[in-house]
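S.K.: Once you scroll down, you'll see the structures, which are given as structure tokens.
Every number here is computed from the coordinates shown, using simple stated rules; none is lab data. The model shown is predicted, which means the values in this text are computed figures rather than measured ones. Cβ atoms are built from the backbone, for glycine too; each structure is taken alone.
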Structure 1
């Protein structure tokens with residue numbers, strides 16, 4: 001297969017996308033789809049799965065048609081930091097709230113990069129991202145997740161009652 005595949009990195013990326021998209025479709029097969037105006041529980045996961053499958057097929061096609069880089073070694077430190085950040089986000093969301101969970105997610109996953117550094121532009125971008133997510137998802141769309149979690153709520157809400 002090595003002679004047929006001209007871009008192994010694109011090929012294997014496509015295989016991973018195809019596998020994740022297929023697994024998502026299979027797992028969400030029983031979820032109600034709904035419509036674009038009245039989305040069911042399966043609407044977003046299924047649409048995202050189809051997009052992943054499409055991107056996977058495109059990437060696999062590129063693996064056969066264009067020349068590209070071979071697959072390199074796995075960078076374990078960044079991989080583990082991003083996985084840790086995602087797991088910590090899931091743990092912190094109900095206990096500490098969206099604001100703290102997003103802060104931890106962004107800082108830990110950003111530290112996986114060799115170019116990670118604190119500066120005023122990055123800090124401003126982080127604060128804008130957290131504010132945007134809080135306004136859009138919690139206040140705008142009404143997604144039921146706490147801005148401030150139950151562990152810090154008694155300490156924060158007396159000072160910032162608009163967060164509650």
Structure 2
């Protein structure tokens with residue numbers, strides 16, 4: 001009986017040690033991917049979202065619910081100044097009735113759009129939903145790696161829309 005108890009304890013120790021060794025070996029065999037986090041926050045008057053545009057850079061976008069304008073910017077690699085600026089008039093895109101208060105929601109998502117000619121794209125898209133129109137729109141982020149600030153805001157490029165409900169009358 002004493003021998004069985006001693007063997008059981010050693011067997012459990014052997015299993016734990018073997019599990020740790022296999023786990024440590026797997027850390028070296030399985031390729032590691034960097035974690036990327038996207039943040040979104042909102043209040044009753046505006047929303048803010050981040051979107052990766054390059055391997056180590058992300059853009060920040062602010063959607064003003066009162067004006068329906070979406071503006072954004074990308075920090076340079078040193079993190080000391082903004083180099084690219086973006087803008088889009090969402091109220092016009094969604095044909096928002098000036099008499100109705102629009103209700104927006106915004107998120108970003110990963111998308112690898114191939115570069116064509118001089119057009120280069122960031123690694124994300126911005127998705128905006130508007131309740132009164134019942135539409136969701138996808139916007140591509142034009143991006144090029146630069147250290148000099150762009151002189152004027154670049155318009156975000158509408159890609160596609162789809163209805164998620166009937167428009168409110």
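S.K.: Comparing 1, 2, where is volume of the Cα convex hull per residue in Å³ highest?
M.R.: 2
S.K.: With distance in nm of label points 7 Å out along Cα→Cβ at positions 20 and 44 computed per structure, which member of 1, 2 shows the largest figure?
M.R.: Top value of distance in nm of label points 7 Å out along Cα→Cβ at positions 20 and 44, among 1, 2, belongs to structure 2.
S.K.: When distance in nm of label points 7 Å out along Cα→Cβ at positions 84 and 116 is computed for each of 1, 2, which one produces 0.8?
M.R.: Answer for the origin of the read-out: 1.
S.K.: Tell me which of 1, 2 gives 4.2 when you compute distance in nm of label points 7 Å out along Cα→Cβ at positions 28 and 76. Let's see the in-between values first.
M.R.: Numbers: 1: 3.4; 2: 4.2.
Answer by label: 2.
S.K.: If you don't mind, there's one more thing I want to ask. For relative contact order in percent (Cα under 8 Å, 6 or more apart), which of the structures 1, 2 scores highest?
M.R.: Structure 1 comes out on top.
S.K.: A follow-up question, please. Looking at distance in nm of label points 7 Å out along Cα→Cβ at positions 68 and 100, point out which structure of 1, 2 has the largest value.
M.R.: 1
S.K.: Of the structures labelled 1, 2, one was used to calculate helix-only ellipticity at 222 nm (-39500 (n - 2.57) for each DSSP H run of 4 or more, over all residues; to 500), giving -6500. Name it.
M.R.: The read-out comes from structure 2.
S.K.: Figure out for me which of the structures 1, 2 the number 2.5 belongs to, where distance in nm of label points 7 Å out along Cα→Cβ at positions 132 and 148 was derived from the coordinates. Walk me through the numbers on the way to the answer.
M.R.: Details: 1: 2.5; 2: 4.2.
Clearly, the read-out refers to 1.
S.K.: Then there is this: Can you tell which of 1, 2 yields 3, 14, 14, 14, 20, 17, 10, 6, 2 when P(r) over Cα pairs in 5 Å bins from 0, in percent, for residues 12-91 alone is derived from it?
M.R.: The structure behind it is 1.
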